[in-house]
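So, here come the structures, one by one.
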Structure I
Amino acid sequence: MSGRKIAFFDFDGTITRKDTLLEVIRFIKGKSAFYLGFILNSPWLLAYKLNMFPNDQVKQKILTWFFADMPEQVFQEKCDLFTEERLPELVRPGAMEEIRRLRSLGFDIVVISASAGNWIVKWSNSHALKLISSKLEVKNGLITGKLVGRNCYGEEKVVRILDQWDLKEYEEIYAYGDSAGDKPMLTLATKSFYKPFRIS
């Protein structure tokens, strides 16, 4: 082994205190539209929160309801504004402290998320973190609400990691997660952490 080190961090619930999809909807659409949409889509949202229905199908229904036909440029601008104004208060201090600690030890650090990268990428770039995430479909410049490829959740996180990294080249592999969707990723690690930052 080369002595190389790498760490994979789930985003929602691990780095952040809350599921950012719902926070992005509330931020972009406003409270009234959020709560009306929540009422009308409550069975799907409940299934999404409780993992009682296929994650990707629920996510696409919710994204389509709130964002279908929004120009991609407008959506991205609003996501960037969310990153600046709302996201910092959602990030767990303990997670950032661990990221800084690992960086000082020479780890490569990757954020891997089932959320769309639109509202994570500005944050991850600002901290010089590699990002792997789900991707929203765009047609004729408009968000459709559907995903391109598979939802980056569960076993798909493993697929994405192994597609980009030969883990045999790494002496230390850390993984951090907080849900059933992270457990396959945690099995890749030489050292795994489940719900590690809940007190922060």
Structure II
Amino acid sequence: MNVTAFNGSPRREGNTYHAIKLVADELEREGIQVEIIHVGHKAIRGCTACGICGKNRDERCSFDDAVNGWIQKMKAADGIILGSPVYYAGINGTMKAFLDRAFFTASASGGLFRHKVGAAVAAVRRTGGIPAIEQMHKYFTISEMPVATSNYWNVVHGGSPGEVLADDEGVQIMQVLGRNMAWLMKLMENGRGRVPEPGQVRKVYTNFVR
């Protein structure tokens, strides 16, 4: 089994990276491979609602950039980790642009991420981490992805790069998250073929304005 993780911070090895790495270390101890991809330093434009991904259903966003390759990495993975620094009590703009395009394309292409295990982590200096986690979780839950949890909200605290490693509770939260994610992934892997998966349904869209 394998997990693809995305570091949404502009800093390659800042606190967001360290949060992801703590989770990844636990997964690797359980025999699960993890690839960490640095997203936060890229120039990624947001979704323009062109709808081409839904018309073509070719698993590609109309913008030909790194996002299309990342979509395929997520499709091939058994689990997905999203990590972001906290900007104004939410995820940063580059991460949101990436997630909007990747998850919309995956949905429009037939639900590419359905039933993969998701986990989200946020690194923050002081506060705003919980809204950022909830924001990332929404990408999972609308995609029919089970979400791994820990023994507290998945937030670590620190200012300068690496400072989160001194947040003892935050470190434990990430470690428990990694162990729980591995357990959930193994349950799902062992259950395939034994417990039938619920069938995928065609999405019903309702507009409230008549």
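We did not get these values from a lab; they are worked out from the coordinates using the rules stated. The model shown is predicted, which means the values in this text are computed figures rather than measured ones. Cβ atoms are built from the backbone, for glycine too; each structure is taken alone.
Please state which of the structures I, II yields 17.4 when mean count of other Cβ atoms within 10 Å over residues 36-43 is computed from it. This figure was derived from II.
Taking FRET efficiency 1/(1 + (r/R0)^6) of positions 4 and 28 (r between Cβ atoms, R0 = 30 Å, to 0.05) as the criterion, the highest value among I, II goes to II. Computing relative contact order in percent (Cα under 8 Å, 6 or more apart) gives 24 for which of I, II? Source structure for this number: II.
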